[in-house]
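**Q** Okay, got some structures for you below.
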Structure I
Amino acid sequence: MAPSPAIDIKVWGARGTFPMVGADALEYGGHTSCVEVRAGSGVIILDAGSGIIPLGKALLEEGVTEIDLFFSHVHYDHIIGLPYFLPAFWNKARLRIWAGHMQDGSTPDQLVDGIFRAPYFPITKDYMRADVEYRKFSPGDVLEPSSGVRLVTGSLNHPNGAVGYRVERKGAVFCYLTDFEHDGAAGDAEIRRLAKDADLALLDATYTPEEYPRYVKFGHSTWQHCGALCAEAGVKSWGMFHHMHMRGDLDQHAIEQAAQEVFPNSFAVRQGQHFLLPAKSGRGKK
C-alpha cells in the first residue's frame, strides 16, 4: 500500500470574476476560486467561490465535520458560494472561518454578516447550524489549523488587500497565491518568500502579457511574471490560476502552450484537478 500523501489538494474552482457556464468552459471549468486541502486532520478550504458549492455537497456526503475555511479576501468571486455551502447548515459540523486581509479593521464575523445581508440575501448568518467560529489573523502570522500543519500567511498586492497561503506538512509545501499584481518591489518579494522551494504553487495569471497594459492596478498578474517569480523562488511546479472570466477553453489552452514554451514546469489549472504531495524525508519545517 502506498503511503498517504503529506498534502492532498483538489481544485473545485479556478476561474476569476464570475462563473462561466457552457461548452467553452468544459476543460478548465467555470467555477470561481475554491481549493480543498487535506493535510492532517480535518479539511482546509481556500476561498468560497462558487466551487465551494459542489465541494460542500461532497463533504456532507462524506460526513466531514472539521472544516477550516480561509479567505484570501472577500471580493464577490471568492465568497459567492458560502451561502450555499451545505456543511455550514449541518449541526454536526464545526466550521472555523479565518480572514486576515481586512485593511479597515473588520472582523471575520462582520465580513460574513455582509454576505448574509438584506437586501442581497434573504437570510442572516444565524441560520447556519454548524458550530461556527471566527478567527482573525494578521498577514505574516504562522497558523496551525491542525496538528503538524503549518500555514504561513503573507500580504498580497491587491485592491482592498488579500492574503497568500503556504501550507507545510512533513516537508511538503503547497502555495495558494491568487489575486495579486506583480510590482517589482515588496509585493513580489512576498510572493518569493511564500513560494520558496514549494513543490506546487497556484498563482494568479489572469492576463496575458499583451492584455496586461490595459489592466494595470486591477490587482492581477500574467503568466510571464508568475513564471519569473516561481523561477526565482525555486518552485518545482506551478499552475496558472484565476482564469479570466469568459475566456474559453481554446484560448486558455493557447495561453498554456505559450507559457510552457518558456516555463516547462507550468500548466493551466483545471477544475477537478487533483494533486498529491508526498512527505519529504530530511526536509523539516521552514
Structure II
Amino acid sequence: MTDAAGSDFSRYWQHTLDELARYPAKPEVTLLPMRCADYATMYGVRLTSYGAYRLYAYLSVPQGAGPFPAIYFPPKYQSVLEPIPQGAANFLRSRFVTFALAGRGQRLSDQPFSAGFPGLLTERIDDAGAYIFRGIAADCARGLEYLLTRPEVDAERVVAIGNDMALITAALYDGATHVVCQPGLFVDTMAAAARTDDYPLEEINDYINLYPDREDAVRDTLSYFELGEFAPSVDAAALLMVGASGSLLDAAALSAVSGALGGAVEVYESQSSSYKDGMYQERWLAERFGYDAPILPEHWQ
C-alpha cells in the first residue's frame, strides 16, 4: 500500500497480505467438458486463500497460440458464480482468458461458510479483524496472483472488472494493467447508507438499527475499506463507472476516488441503460487492448 507508512490502514492490509502469504494456493484444476467450446476450454479451479479457506473459480482459455489478454472477474455481491457475467457474449472466451472467482461464502466457495444475501455486507462487521470482506479482499488478491501464473496469460494486458472489489484487488496485488470499477459498497458507506433504503447498503441501516451500540465499531471497520484510501495504490488504467448526476454514487460522490487514482482514469457517467453502459465498457476495453472492435452479445448487434 502507498499510504503513509505506519498508518492503521496500511498495517491492517499489510497484515492481511502477510497472513495470505502463509497459505500456498495449492491449485487443483479440473477440465469441465460441458462448458468447453470449439474456441475455448473451460476449467474449474480450486485455490487456498486466507485462513486456509478453499475457493472455486472458472478459468476459460482460448484455443490457439497464446499468450492472450485476460479478464479477471472478482466476486460480485451475489450468491451465484457465473463463468462470465450474465448477458455478456460467450465468444469473449475466444479472445480472452477469463477467470471468475467465487469469494468465501458464495456458491461453490460456500464450505464451511455459506453467505446470506442480504446479510453478507454486515457479516462480523463490528470486528474489523474478523470482518468477512477482509477475507474476501484476500480471496480477490489470491485469484489475481493465480491468474498471473498461467502461461496462457499476456501479463501486459490484464483487466479486473467488477464492483469495489475490482479496484481493491488492483490496489492490493500488482498485476492488473487495467481496471473497470462500478462502486456500490465502500464509498463513504455510513453516510451513503443513511441516504438510501436500497440494498445492499440498507443492510448497514438494518444492522445499526438492530445494534445501535455497535455503530462506532462498524464505522471503524468500514474505515479500512474506503475506496479513496485504496485509490493511490492503483496504477492501472482505470474506467470508473459512476451513477447519473444527482444519484447516490455520482461523479461528485466519487471524486475522492477518481482524483486519487494513481494511473490514467476515465470517469463514465451511467446512461441508466445496460446496453449503452455495456457498449461503452466493451469499446473502452477493445481500444486499450488493441482491437478494432469489441465482441458484443448478439442482442446488442
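Values in this text are rule-based calculations from the coordinates and carry no lab data. Note that the structure is predicted; figures quoted are calculated from it, not measured. Cβ atoms are built from the backbone, for glycine too; each structure is taken alone.
**Q** Looking at structures I, II, which one was helix-only ellipticity at 222 nm (-39500 (n - 2.57) for each DSSP H run of 4 or more, over all residues; to 500) calculated from, given that it came out as -8500?
**A** Computed on structure II.
**Q** Work out distance in nm of label points 7 Å out along Cα→Cβ at positions 22 and 150 for each of structures I, II, then name the structure with the largest result.
**A** Structure I gives the largest value of distance in nm of label points 7 Å out along Cα→Cβ at positions 22 and 150 among I, II.
**Q** Hey, relative contact order in percent (Cα under 8 Å, 6 or more apart) derived from one of I, II reads 15; which structure?
**A** Source structure for this number: II.
**Q** Still on this structure, I have one more. Given 45, 41, 25 as the derived value for Cα extents along the principal axes in Å, for residues 70-221 alone, which of the supplied structures I, II does it correspond to?
**A** Label of the source structure: I.
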